[in-house]
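**Q** Structures given as structure tokens follow.
Each reported figure results from applying straightforward, stated rules to the coordinates on display, with no laboratory input. Model, not experiment: these values are computed from the prediction. Cβ atoms are built from the backbone, for glycine too; each structure is taken alone.
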Structure P
């Protein structure tokens, strides 16, 4: 982050009211008052501070409640930065007192930006594509959580009244379109038994492209393993079709969101650069773009790896403590995206698989080997973003 600023304005954002503290280069307060969530007052503050020179506005939350201050500051010609919550809390320990107030938080934000600019992060660029991508990705995350809860709820219902039937749908079989439609139509073991194997198989063939005979056989084999009726079965079978319909609706919404995300990424040149790399799909590319943008805020690939939490941390103290350990910090979203993409690449890309196998041969466990591969791929991603070049496929060297 550029240090050539004359004014550092820290804003502790709130739902209805913010608190702003502005410091000059010497640390003297130029402003320290509450501000309403109002464009006119925010514009008045930023304009008056610009009389003292170049202004850097720092927030602790650049999205949702902090979106308006960020937009007004940019419109006034101010630079904008973001101080992550963890860095802010660590900086707060450097100041006396344990109290937490909006005024103190705003001062800590401004003081940290003035004295420790390396702790700041760039706020998303003025890009409609990235802004829309952030909204859609956040909505997709919410849909994913809701879908997972609904699936767990459905399994719990089946397990409560008929464990054998629940075991007939292993893995993601329960979320298949045919299975959800079947549960919506027949509700549960009572309805399936009443309809009979022949009628259910005939219905399934009319609603499936593939031959469903193996699935139906597994279902009716499971139905033959239990003869007793568990208390509450009738009530549970009233709920099962509704939960199955909820899962079906959530999956359809996720498919629509995925189409919209794909359309947005088509308008973003760097997305094609990222997805040219093995193991990087639409969601991984979206996560990388949302967390680091074009990567210009990182000087080297090492800085990017450290930010993602995939670079080992060196610990040395005298002669008794020496070594490197896995990092426990970093951007969790970016770290998970790089880990998943490295895992996929280790299964399908010959070059990545050869590197992964080499690390396993050195005695590393699966997760450690994938992290090593993710660190290696991070260097490639950084170079691709920096130069705007596509991934170059290479053959692994012979052992």
Structure Q
């Protein structure tokens, strides 16, 4: 037999999964509702993703080597990458996603422009799953109703995942990322050539941060917040626009976008022969709000497990075998999520703690540790003396900012 697998959603998670499956010779169907979709997010990717996922230079709009952290009182701390070959990649999601999707299709994944709306779930371990969808490549916007039978499914269809609902994977809290793409005059844009800014404060985000990130010919100016009502989001976006106002003079808004971001993993990420990856699984980190690398990595790790346990697509895997992917994922990244969750709880709870956080970021030891863990996705153990210094500085910053008060 040849295993038939459907991947629903062709963002970094879905396309990376489909590419891995197709390379292994597994019959792969990649569903995407909007082929020109551009998910609104900061679009920052770590250096290790460029090499791990073999991304060509044209995918990266800007190589950011300088970061400004700006506190509630507008104290600015510069964080500069020392090594010339290190950078944070800034990309537009429509460019990155399109590249990954097309590469998966070239390797043999069958790309279907369609909206998936229902699953028929089998009553045993061997029968097919039936995916009901509307094919948009025929019949215009209305599309044509079709169905497809497959042995396994990878749900990579984002925070509002239809696949997650169909398998009753449980809910999670979510934040909203809201951003405006602003085209700046040339002189203003030059300032952001290789610089990104992160702003913290109750005026720009009550539980997260706001950003100005440079892209190809514009900057992305946005905020992330758990306050999901429109009035609050509008107020916070006005806050970041006000804080960055002098740098955005003469700017023209070319696009406004918003999207939900999961706050923690779903209660169930593998049910039967259906596995969730990326935002559908809830793999966005707290504190940094990063999700692109983890989405692509989860898609690849899930597909690798599927290839392995199906013995190259020659047998139907079981739920327990698919759950090997979860054990591997949690072992590799579980601690990263816990640490960043703790950081967000400690440092983002008041403007006093945010001031302490920015002060701490001025320390070179903290910067090196932070950048190594971000760029390479390995929490590099500092030597004990450096670790003690960082701990002492953290406590000192919190005390100076009166941030240890309950």
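**Q** For relative contact order in percent (Cα under 8 Å, 6 or more apart), find whichever of P, Q sits highest and give me its label.
**A** The structure with the largest value is Q.
**Q** Further question: Tell me which structure, out of P, Q, gives 25.3 once Kirkwood radius over Cα pairs in Å is calculated.
**A** P
**Q** Moving on. Out of P, Q, which structure matches 22.1 when mean count of other Cβ atoms within 10 Å over residues 24-31 is calculated?
**A** Answer for the origin of the read-out: Q.
**Q** Follow-up question, since we're still on this one. Comparing mean count of other Cβ atoms within 10 Å over residues 88-95 across structures P, Q, which is largest?
**A** Q
**Q** As an exercise: helix-only ellipticity at 222 nm (-39500 (n - 2.57) for each DSSP H run of 4 or more, over all residues; to 500), calculated from one structure in P, Q, equals -11000. Which structure is it?
**A** Source structure: Q.
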